[in-house]
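Visitor: Structures for review follow.
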Structure I
Amino acid sequence: MLKFSTLSRSSGFATLSLLSVLIATPACAADAPVTEGKSSITVNGVVIPQERMDMHVKAAAAQGRADSPQLRMAIQDELISLELMAQEAVKNGLDQQAATKRQIEAARQSALVGAFVQDHFAKNPITEEEVKKEYETLKSATSEKEYKARHILVKEEKDAQAIVARLKKGAKFELIAKRRSLDTGSAVNGGDLGWSMPSNFVPPFATALKELKKGQVSAPVQSEFGWHIIKLDAVREFKFPAFEEVRKNITQRLQQQSVQKAIGNLRAVAKIE
């Protein structure tokens, strides 16, 4: 499928760095309802604390699995198996291997980063007022219309010109798109790109799209992907999503910005050589 610089209606609010995993996952787990247990497990004299069981139950709940005796039994069996394998690895000296040490250090760092992020949010929570303010800012900044368009993508300009000539003689756009377009993702649907804003496409395509009238077909347009022939099917006003639809994404966006600011402060006083 042709990969434009596209953003869906909601993806523009999504966080795009690896920190989003650390931001979203622990917070979801912390909010999940859990029935705390009171007992721990001992495997060859090593205690598996109840807190570890609860942590896994919370993680499962964050993925939509209901807390139940069956779930806890399955997690307990898994923790026992994991502990047995870990003990055997240590017994065989595998914990002293260079590769294993690197993995352990990476896991330690990941845990510490997760703790830093959660501590940062505890001290600097994103308020409902901040989320609503950001929503209104994004909403007021979005004034584009949405366009429903089709296109045919070919490699050479001469091929594009030949297709335009055929279209002028009455050839069906959708059939040519299915047979000739290099954008296989849209070709199967007659070149249909669905509803989207011009800013979601590469600049030459976006400019040509906005100049078309309903039902009109463009002259060949060159982009980094090749040569496009564009047909505009319809235009409508962009309907901004309701607050509740994007609340989570906006919150994560603000969390991302907050963490990045904290990182910037740390880098400003760090000695990096």
Structure II
Amino acid sequence: MARVSFADAKRVGIALGWIVLYAAIGLAITIGISEVVPGWGGNQWFVFRNGAYEVVGFIIATVVVGKLLNKYSWDRMGWHTQPGGLMAMLAIGLAFVIDRATVRLTGDWSAWPRVAVPLALGLVLAALGEELMFRGYPLRRLADAIGALPAMLILALLFGIAHARNPNATIFSTLNVALAAVWLSFAFFSAGGMALAWGLHFGWNAGLAILFDAPVSGYTFQVPAVEYTPGRHAWIDGGPFGPEGGIVTTIVLIAGTLAVIGARVKQPRTWLAG
């Protein structure tokens, strides 16, 4: 039986304490801004507005906790120096083939830019906000304490739970969202770092919402000129939750994770330790 030493427990406890402080600062600033700043832009700019608040809150938390207090470099937190939309299209395609989901073009494209442009900008910020919350500093700090794979699984579980109360969520959708977090975590630990994880996250959400008007994690955005209708079996294409609630997304996410890992699957300790 493996023993956990006092030093190990202390190291993990310290890491969790820093992550809790990071989350508290980020959430406090996010909520504070939303309470102080008026709800400008109305419903059309809701996603952008909320995403902007999250990004400001968690960038400040990253600077304060990660950079100033923990002395982590930006490179260490994944900001060193994308295919997500293609994966979304693959998931929709599987829903067409397996469960007879449909996408119908209405022909009226005049209103499309007025909805699609603010939504796209909002999804860019929303994706970055969630990456700052669940990858970035928290993933790196926890990985330094307990190892990359356990840290990925813990934060993936929390990511799934965070979406468990979304509209029309199911156990299956929660597991898929957690699997998506694993995919994005492997992207974070790759050479692409936070930029790749952010790009994949945005590409996936934008591919579903803007290209097909499919629900994203249970939320619908009513993009004009295109109308998505799920098929007969929610366990296949996710039903009202969107493709993330069905097995089509499970298949695509497994394939996407393997694609991100690539040949490095033979030396996980080497590239996950960086």
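Visitor: Given structures I, II, which gives the highest value for distance in nm of label points 7 Å out along Cα→Cβ at positions 217 and 241? Please list the in-between numbers first.
Guide: Details: I: 3.6; II: 1.3.
Evaluating distance in nm of label points 7 Å out along Cα→Cβ at positions 217 and 241 on every structure, the highest lands on I.
Visitor: Once distance in nm of label points 7 Å out along Cα→Cβ at positions 49 and 185 is calculated for all of I, II, which comes out largest? Don't skip to the end; give the middle numbers.
Guide: Values: I: 4.6; II: 3.4.
Sorting by distance in nm of label points 7 Å out along Cα→Cβ at positions 49 and 185 in descending order puts I first.
Visitor: Right, something else. Using the calculated result 2, 9, 16, 20, 19, 14, 10, 6, 3, 1, 0 for P(r) over Cα pairs in 5 Å bins from 0, in percent, for residues 73-232 alone, pick out the matching structure from I, II. List each step's numbers first, then the result.
Guide: Numbers: I: 2, 7, 11, 12, 9, 5, 4, 5, 7, 9, 10, 9, 6, 3, 1, 0; II: 2, 9, 16, 20, 19, 14, 10, 6, 3, 1, 0.
Derived from II, not from the others.
Visitor: Here Cα extents along the principal axes in Å was calculated and came to 84, 50, 47; which of the structures I, II was it taken from?
Guide: I
Visitor: Could you tell me which structure in I, II was used to calculate distance in nm of label points 7 Å out along Cα→Cβ at positions 65 and 121 as 2.1? Spell out each step's value before the answer.
Guide: Details: I: 2.1; II: 2.9.
That value comes from structure I.
Visitor: If FRET efficiency 1/(1 + (r/R0)^6) of positions 137 and 161 (r between Cβ atoms, R0 = 41 Å, to 0.05) is calculated from each of I, II, which structure is the one that comes out at 1.00?
Guide: Details: I: 0.35; II: 1.00.
Only one of I, II returns 1.00 for FRET efficiency 1/(1 + (r/R0)^6) of positions 137 and 161 (r between Cβ atoms, R0 = 41 Å, to 0.05), namely II.
Visitor: Which structure, out of I, II, was mean count of other Cβ atoms within 10 Å over residues 177-184 calculated from, if the result is 17.4?
Guide: Values: I: 17.4; II: 25.0.
Answer for the origin of the read-out: I.
Visitor: A value of -18000 was derived for helix-only ellipticity at 222 nm (-39500 (n - 2.57) for each DSSP H run of 4 or more, over all residues; to 500); which structure in I, II was it taken from? All intermediate terms of the calculation are to be shown ahead of the outcome.
Guide: Details: I: -18000; II: -20000.
Here the read-out was taken from I.
Values in this text are rule-based calculations from the coordinates and carry no lab data. Remember, it's a predicted structure, so these values are computed and weren't measured experimentally. Cβ atoms are built from the backbone, for glycine too; each structure is taken alone.
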